[in-house]
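Please go over the structures that come below.
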Structure P
Amino acid sequence: MRNVRLLTAPFDPNAEIDPFARAHPEAGAIASFVGKVRPGGGVEALELSHYPPLTLPGMETLADEAMRRWPLMGVLLLHRTGLLYPGEPIVMVAAVSSHRRAAFEATDFVMDHLKSDSWFWKREQVGGQWRWIEPRGEDHADLKRWQA
């Protein structure tokens, strides 16, 4: 089971993980990650733009790749676009498997790709000024771990 959605409105991670978990009563492990707009640092807002013909298909391909690499029963992948504010969830990734290692690794794999090699452009507003956010060197290094 793969549940991949691109969202334009806020979402509640707890309301998403509960039905995902209930759909897999045979699971031994569910690993999840929620990325939020960081409060502090003067950040007033975060804006995520994307290229619609590539974004959702790319997210679906990424979830499928995780399911091919690990023995998963399901992947949940949600990503916001538009204007977000400190404390709001941006992304949620969850993987369900018989054992924890596969669920942890699959979740990490998906996040590393979303952070460094995805279809989103991010900018943040600080002090009333907008500035673009680029992946950091460590984000690219994290992504390299998954190359065969």
Structure Q
Amino acid sequence: MTEGCFFEDLALGQKASFGKTVTEADIVLFAAVTGDTNPMHLNAEYAARTFFGERIAHGMLAAGLITKVMGTQLPGPGTIYLSQTLRFRRPVKIGDTVTATVEITALDPERHRVTLATVCRVRGEAVLEGEAVVSVPSRTAPPPRAARKEPGP
């Protein structure tokens, strides 16, 4: 898919989901890309002595699955992230299958903005919840000036 939904195609209650099983490689690569080498994620001996008793995935690795849904499915390509809140509820462990779901909860036609409830679940239980606001291209009008990137000083 090279084009996402236009703002005019969206409706309250629309949902999309994506699931992925978190692997050892995912955690190691995420640590390499972000520089987050917290031993909670990478060192089994260290993690065994913590509250969780074992290594856990980076919370933002799971949150990244939300961006996959919004950037490729709903609203899809052309979507621009404006904000995201997150509440981490439970850890994600190696081997867990995380399902990220987004649901449209509000539409702002004047500014072509969409608010989405965001949740990631493992075995049906929320591991993180939040809310995102995105800008979505319109079929009939350019984005409002405030949504465009202004040149720097």
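Output the label of whichever structure in P, Q has the greatest value of distance in nm of label points 7 Å out along Cα→Cβ at positions 90 and 138.
Q
P, Q: which one has distance in nm of label points 7 Å out along Cα→Cβ at positions 34 and 130, as calculated, at 2.8?
P
One of P, Q was used to compute helix-only ellipticity at 222 nm (-39500 (n - 2.57) for each DSSP H run of 4 or more, over all residues; to 500), and the answer was -6000. Which one was it?
Answer by label: Q.
Taking relative contact order in percent (Cα under 8 Å, 6 or more apart) as the quantity of interest, name the structure among P, Q where it is greatest.
Greatest value across P, Q: structure P.
If you rank structures P, Q by distance in nm of label points 7 Å out along Cα→Cβ at positions 10 and 42, which sits at the top with the largest value?
Q
Among P, Q, considering only mean projected area of the Cα convex hull in nm², which has the greatest calculated value?
Result for mean projected area of the Cα convex hull in nm² over P, Q: largest is Q.
The numbers here are math on the coordinates, done by the rules we state, and not lab data. Only a predicted model underlies this, so the values are computations on that prediction, with no experimental measurement involved. Cβ atoms are built from the backbone, for glycine too; each structure is taken alone.
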